[in-house]
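Below are structures written as structure tokens.
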Structure 1
Amino acid sequence: MNIFSGIWVLVYCNALISSGYALSMPFFAVYLSVERGLPMSLTGAFLSISMLSGALANGLGGELSDTLGRRKVMLFALVSRCIFTALMALAIHDRAAYAWLLALHMAGGFFGMFFGPAAQAWIADHSGPRERLEHFGLLRIGGNLGWALGPMIGGLVASKSYALMFAITSMVYGVCSLVVFFCVEESSGRTGRRARLSDMLMELKVPRFARLCTLGFIISTVMSQLVVGLSLYCMKYLHYSQHQVGMLFSVNGFVVVFFQYSVSRLMKRTRISGAMAVGALLYALGYGIVGFSNIFLWTATGILLLSFGETAVSPGLTTLGSNIAPQGRKGRYLGMQALVQQTGSSFGIFLGGNGMEMLAPSWQQGPWVLIVLIALCAALGFYGMKKHLLPEEDGIKDFPLPLHPDKEAEI
């Protein structure tokens, strides 16, 4: 694959977008609570609502990419986020009212979420079923690399100016929009039908897609424990320092950045559903070790194992969704998947926080036993998916890519 191809351009852009987002957005809660005095309860409630609105935006972005075209939706997402983030920088500089800050954050986050499903659908259009694992894996590497670099830069900039931090993020989005404009050609899409979320929801009547979305919700509940549950447990019950908790997250990032590509290539030799079942088992084993460990080395071993599970599950979900999607509805399927998975992540964060507060005081390992059981259910579900997939869809065989609409017109 040419390193200057459209797929690589989207990988580079995803790395930049993730680094720009991680440079400023994780510090937004700190700004609201510490600099402006907004209660943490209100800050947390707003961020939860923002996450759920982002789930809806994922679905709408995928649907629009089918009807308007992938490139148009990606450009709209990047330009919108550039504008709203610049306005946030201005509002922070002028110490505008909370309402303005929250409204701008919500609007930028909502429209910015259109990019992910459109980019994934573009890659699905230009990849065979077996290559999609590799290409979606590359997209994840770019995103995780951005997440590794962004907060380090953001922490330095935040000590000087929160407004400058958001201004830099806005410029990153602007650069990415120019790159997509000049370097990415339009893909399929433009079906002529109207974009309707109700039609997207009706796709859940397809049994195997509904099964895949259900499994995506379940495993997302497990995966999201890395966000809140892990840090709360390690600091409150294992008494690790913030530095040690940061090292655990670094283990996760290191595995994804350096091993995702190799795992994706390895998965091309077997059934995708089988590899995802193994990945879910690694999640169960990893979180089980975390729950019953009392020394840092064992906790890090658990994170190492579940991180390898992540490298199989995350690109596998996207690949299966794009493989079973009918031509002309790939954006819709990927958007619906993203909607369900982000909803699962939101539920997982809620479950993890409440588990640490209500269950762990009486049974310290209780929340992790629950998560292990959920991961085992996901593993059984992924293993059973093979009965509902064609060999081509499950990565056993490849089939030719459909012609680009413009090429069909020439013939």
Structure 2
Amino acid sequence: MQTLQQILPDLIYVGASEGRHPLFENIYPVPAGMSYNSYLITDEKTALLDTCDMSVREQFWDNVTTGLAGRDLDYLIVHHMEPDHAALIQEIVSRYPHVQLVCNAKTQQLMGQFFPNTTAHFLTVKEGDTLSLGRHTLAFYMAPMVHWPEVMVSYDTTDKILFSADAFGTFGELNGSLYADTIPFSDFVPEARRYYTNIVGKYGNQVQMLLKKAATLDIEMICPLHGPIWRKDLGLLLDKYQKWSTYTPEEKGTLIVYGSIYGHTENAVRVLAEKLAAKGMPVRLYDASKTHPSYLLSEAFRYSHLVLASVTYNNGIFPPVETFILDMKAHALQNRHVFLIQNGSWAPASGKLMTALLSDMKGITLDEEILTITSALKPEQEMTLDNLATRISES
């Protein structure tokens, strides 16, 4: 049965959610599921804005056919060629052979790679081009690398709606309601941050370019390809994107990520966390062996200070901690203060190796002193931990 929802009299939500698949992009845990958004405009001309993931194919088709109510489909707007939004393009062309695919030149190239035998009719657009559907006029703006090179967004000049592709999206399925204002903002932020930092986080400069374009538009509603629609308090969302895309910490606080085999390194960071808390500094503590890197990266974007603590393992960094550091590098995290703790029973080496990985990261202020533990924390090292806590709080 269809699950479409009427956003405006001639704008229908025809996307779908699912909670059966444990991973998004086969890498990111999505315990709260995922939504795949698609929108249908039923004006003098009909326009479908993106398709959906293959996992919600049947629901999508029920929604589209019900929304069209027997009408033909005139246009398919393709904002992004990633298969979670474009998997059903070939079926659209088969079912509606007269449809025109509205996309930019780069999208058309990628479409040929995904669907080499397509016989579609293309309407190729570039920055600032418009398309009249009758009452509605769509204006197109390029958003390369947010987060693929072909991405574009559409702005409905009539109803002042930004169809924002993957920008402003979030992990999690839609639980009946389409709108962000039905969710407490504090509940929304963690998965929105984790989505941004892992999916788009590397491309802060490109997001800044999109934000500058969006600032020139009178936007009353944002319709992303994942997550809820924004129709109120857009400033809350835009403020987060401004911080995330400039790698500005949301909070002054310390994230401690550690790798411990038998609990001795864990004991040291727990003592440090208590000392920081006593100084009034917010602290979050994570075991890299138990926490997926996507959550760690999200928290690293959140906090101003980072402590990495690793045992020496096979003469190297403990693998889960090393994975996290490599993830930070891959997503271009910047503007953070970082402090290191190493442990090793006979040849502590993880601190030097962590330093080597971090030293070429832009905007990372690395503390010169590495706190070294040999097997277990000694009572006489409490002063060293006090000094570390002081350096962190004073920075």
Checklist outcome for this item: Highest-scoring structure on distance in nm of label points 7 Å out along Cα→Cβ at positions 85 and 365 (candidates 1, 2) is 1
Next on the checklist: To test your reading of the models, identify which of 1, 2 gives 0.25 for FRET efficiency 1/(1 + (r/R0)^6) of positions 237 and 325 (r between Cβ atoms, R0 = 35 Å, to 0.05) when calculated.
Outcome noted: 1
Checklist entry - So helix-only ellipticity at 222 nm (-39500 (n - 2.57) for each DSSP H run of 4 or more, over all residues; to 500), computed for just one structure, reads -9500; which one of 1, 2 is that? => result 2
Checklist entry - Can you tell which of 1, 2 yields 1.13 when Cα Rg over 2.2 N^0.38 Å is derived from it? => result 2
Checklist entry - Given that relative contact order in percent (Cα under 8 Å, 6 or more apart), derived from a single structure, equals 11, which label among 1, 2 identifies that structure? => result 2
Checklist entry - Out of 1, 2, which structure matches 25.6 when mean count of other Cβ atoms within 10 Å over residues 165-172 is calculated? => result 2
Checklist entry - Where does the value 14.7, 45 come from, among 1, 2, when Rg and Dmax of the Cα atoms in Å, for residues 21-124 alone is the thing being computed? => result 1
Checklist entry - Suppose you compute distance in nm of label points 7 Å out along Cα→Cβ at positions 37 and 53 for every structure in 1, 2: which one lands on 2.5? => result 1
Checklist entry - Given that Cα extents along the principal axes in Å, for residues 157-380 alone, derived from a single structure, equals 69, 33, 31, which label among 1, 2 identifies that structure? => result 2
Checklist entry - Comparing structures 1, 2 by mean count of other Cβ atoms within 10 Å over residues 13-20, which one has the largest value? => result 1
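Taken together, the values in this text are just the output of simple stated rules run on the coordinates, not laboratory data. Everything quoted here is computed from the prediction, not taken from an experiment. Cβ atoms are built from the backbone, for glycine too; each structure is taken alone.
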